[in-house]
Each structure stands twice: as C-alpha cells, then as structure tokens.
Structure 1
Amino acid sequence: MKDFWSKEDLVSLQAKHDVLLAIDSDGCVFDSMTVKQRVFRDGVVEFWGLEAAADEVHRICEWVGLFSPWRGLNRFQLILKFFQSLEQYLPTLGSKLPTAELEAFVKSGLTLSMPELERWIERTGEEKLLSVLEWSREMSRRISELPPIPAFDGIFQSLEKLHVAADLIVVSQTTEDALVREWNHAG
C-alpha cells in the first residue's frame, strides 16, 4: 500500500460510479477515537515527565483530541495542539515540551510521518524532536497491542448499500499497519 495518495492518484482511479465517498475509519467505522486518544495522552504524560500534572494533562489532551475543532488531526499536528494547549493552561510545563521545534516541522509542508520526521531531525539536527519521534513510535506500538476495536453496529450493512451507488475509499491519519489490522479483524 502507499503511504500517501496524491491528487493524481485519486484522479486516475477507475470509477464505477459518479460518486466517490471517502470514509475515515476512526470514529466513523470503528469506535476507536477515545481508546487511541487515551493512549496518546498517557504517552504525553510519560514521555515528557508530566506525572505531577497528569490529571490536568489528561483533561486538556482529551478535550483537544476528542472534542475540539482539531479532532482527527494527524498525530504530529495533534501533539503540537496538545503542547500549545498545555503551555497555555499549564505554563509551568512549557519548558519540558519541544513546541517550537515541532511547530517548525508541522509547518514545513513535508508529509507528516515518522520517516519524514526522522529525516527532518537528521537534516536540522533538532534533537529535541527525538522525543516526539520516539513517542510516535511507541504510540504505534501500543495501538498495535490494543484488543480489536469493534465496528459500529450496522456499519457494514450501510457500506454494502453505499457501494451500490458510490465508489468507496478509506481516508485516515491512522498508520497503515493499524488500519489494515482493524479492517482485517472486522472482516
């Protein structure tokens, strides 16, 4: 599978219908948003030594990841929003977080992926971002160890009905490994 599909890739898809429906599986097919966001927020506490403020960090990260306009962002954009929100509401934590360095990567225009972050660190020498890279790798590992996350009731019957009238594709910020595992488990 490809990590990234360009506009040209989508344009060259062989359509069977006049309608293309793009479905994000996290939160739309699988009830996975809350579980994954809790993995992320616990990792933020652990990786940046925020145990003394864990309850507040949990609340802020859950709001950003689940209830804010930023829900569903790429993990690097999301952790940047976590950091910015933590600095705003818990300013004493700011010195522990690589916010400015991560913001430079997120705004670089590069694909926001672990391999690209690793190359960015090599090019820029920005060692503060090593913690973000390790956090991301560990979050992927932890998510891969989660028990199977069930699909919402009725979703596959709905997809069968939609498939008659539309071409369906999955769009997701989820890593390819997790995405394939979730869909394979669901059947």
Structure 2
Amino acid sequence: MLFLLAKAPYNQLTLEAIAAQAQTSKPALRRRWQSMPGVVIHALIATLGSSPTPDTGCVHCDLTEGISSLARSFADSPLARALPGLMSDVANEPELHETFMNDYFEPRRASTRRVLESAILRGELRQTLDMELALDMLAAPLYHRVFFGHQPITTDVAEATVMAVLRGIATDTWPGHREI
C-alpha cells in the first residue's frame, strides 16, 4: 500500500488498487478492514508504531528520541502525504475515528505520558503541569508541518520542540538531571 501512496495521492487510493497490489481480493480486504481509510490507518500503525517514546530516565533524551522517531518516519514515508486526507475521513466517520484514536493516537500518547509522569516523579518536571497540553505541544509541530507543508520535516525540529516545551514545564533543577 505504501508503494501505491508513493505513486498517487490519498484521494485516488482505492480498495481495488490495494487488493491488486497485495495480490488478494477486495472482499478479503473488507473482511479485515471495512474501508480504504481503515487499511491506511493500519498501515500507519505498522509503519510508525504505537509506543515510540523510550523511558530511559532522561526526559530530554526520551522526548527528543520519540519526536525524532516520528520525524524520521514522516520524512521517509508517503503516509505523511496521506495523513491530511485520512484525517478528513477520520473526522467524518465515527467508527474510523474510534479506530484511529484507540489503535494509533492514544497508544502513542500513552508512551509519552509515561515519560512525563516518570520525569515528574524524578523532580524534573513540575507536578502541576497540564499533562494534556504538554502532550499536545510535543506532537503539534510535526503534525502541523505534515498538514501544511510550510516547513520541512526534520529531526532538528525534535530538539527545538522538546527544549521549547521543557522551558515551560521543567522544574528549576531540571538542567541538573539532563544528560548532555
């Protein structure tokens, strides 16, 4: 399916084309996924994974690696081009939305949440931080670049994003915890 996305835009992708590429039948695809966007969601999960953020004990290192991993995946995959169209479908189809949230979005977010929670326990981050806002702020720059294409997707954005967010949520003692 990634081969097809590399050749044509998301809105031209069909179950028929996916079935032909996979050397299977359209009914076989429909038994597993109800729609073409469902196939793309599962390709997204297979390509990008569901728990990208390691928890090694260095909040800066872990967040930077998690975001860098996402940046590398987007930079190397036609899925980045497909994401805006896929999100349009997800927004308009409740079952797809639930699949996307449960199978892709929430597991990735949970892995980053665990890193932030561990950093709070170590005293690196403020206990009063708004967890949901911090999670949004960490992911938003990359997704913004995917959706609008106004800036390249690079791993450099990971370091810049993490440092900007940490300046707002870290404790005064955080730099002492940082591995350089």
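Coordinate-derived values only; no laboratory data. Values in this document were obtained by computation on a predicted structure and should not be read as measured data. Cβ atoms are built from the backbone, for glycine too; each structure is taken alone.
Out of 1, 2, which one gives 1.04 for Rg/Rh (Cα atoms, Kirkwood Rh) as computed from the coordinates? Traced to structure 2. If you line up 1, 2 by distance in nm of label points 7 Å out along Cα→Cβ at positions 15 and 119, the top spot, with the largest value, goes to 2. Can you tell which of 1, 2 yields -16000 when helix-only ellipticity at 222 nm (-39500 (n - 2.57) for each DSSP H run of 4 or more, over all residues; to 500) is derived from it? Comparing all candidates, it corresponds to 1. Look at relative contact order in percent (Cα under 8 Å, 6 or more apart) for each of 1, 2: the largest one is in 1.
For the set 1, 2, ranking by FRET efficiency 1/(1 + (r/R0)^6) of positions 31 and 87 (r between Cβ atoms, R0 = 35 Å, to 0.05) places 2 highest.
Look at distance in nm of label points 7 Å out along Cα→Cβ at positions 151 and 167 for each of 1, 2: the largest one is in 1. Computing mean count of other Cβ atoms within 10 Å over residues 63-70 gives 21.6 for which of 1, 2? Answer by label: 2. Here Kirkwood radius over Cα pairs in Å, for residues 55-102 alone was derived from just one of the structures 1, 2, and that gives 10.7; the source is 1.
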